[in-house]
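What follows draws every value from the coordinates through simple rules; no lab data is involved. Values in this document were obtained by computation on a predicted structure and should not be read as measured data. Cβ atoms are built from the backbone, for glycine too; each structure is taken alone.
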Structure I
Amino acid sequence: MLYTSKNYKNEVDFILRRIKQHKIDEKILIDVACGSGNHSKIFQKKGYKIYNHECYCAFLKEIAGKSDIGDEFNSFRKLRNSINYYGKDISAEEANPVLKDMSKLIEKVKKLL
């Protein structure tokens, strides 16, 4: 089975350290590449509310009528897949604007909720 040796807890702990480092208090995460869902399960046990990509993209496009935001949301999943599944390298210089764009998208989505 794929990912049987993956240490989900260590990966979640790494992300939680980054969240603490950046002094983020909100306990809402958007999982742009939920895969097996194992990360989300751990985050939920730690009190986080998780929005996964598949459900949220459909919500944005079909229910909220925000196809442009749904497409923007989907672009982050595609970037993640190119890194994780196809071995694309991404430098800090490339990653920083993406992180800023993700923050902007999160603010757009918050206004819809």
Structure II
Amino acid sequence: MRAHAPQPALPRAIARLAALRAASPALQHGSYHQLGVQALWLAFLRDSPEQTVVVAVNADATPTTISVAVPPAFTSARDLLDPAGPVAIADGRLHLEVPPRWARVLELRR
């Protein structure tokens, strides 16, 4: 690898995302449901019998707050990409902040 690569953190980020996908049944073979799309972000749900995951991606250079409806059976979520404690679901909506040019991958919990 070049010492002065234009995106030196990219290989590590790709490795993290690949490992996350390899460990997640929903990301590997779950059904896809779009939850929301705006100019600089998108959110979708992947659902398998073993797991339900919400992926939110922010392409903006600043953090963004996303609020999307999730199936009513779920009451909280756990971030699989950057664990920092549970994320609450209120009134059937998942409210989360997504860092700039990054994503959140949340496993929904009952």
Check your understanding: Cα extents along the principal axes in Å, for residues 19-74 alone computed as 33, 25, 15: which structure among I, II?
Key -> I
**Study point:** distance in nm of label points 7 Å out along Cα→Cβ at positions 11 and 91 - highest-scoring structure of I, II
**Key:** II
Revision key, fill the gap. Value 1.5, calculated as distance in nm of label points 7 Å out along Cα→Cβ at positions 27 and 99 from one of I, II, is from structure II
Check your understanding: Here percent of Cα pairs over 21 Å apart has been calculated and equals 42, so which of I, II was it run on?
Key -> I
Revision key, fill the gap. One of I, II was used to calculate helix-only ellipticity at 222 nm (-39500 (n - 2.57) for each DSSP H run of 4 or more, over all residues; to 500), yielding -4500; that structure is II
Exercise for review: Work out relative contact order in percent (Cα under 8 Å, 6 or more apart) for each of structures I, II, then name the structure with the largest result.
Suggested key: II
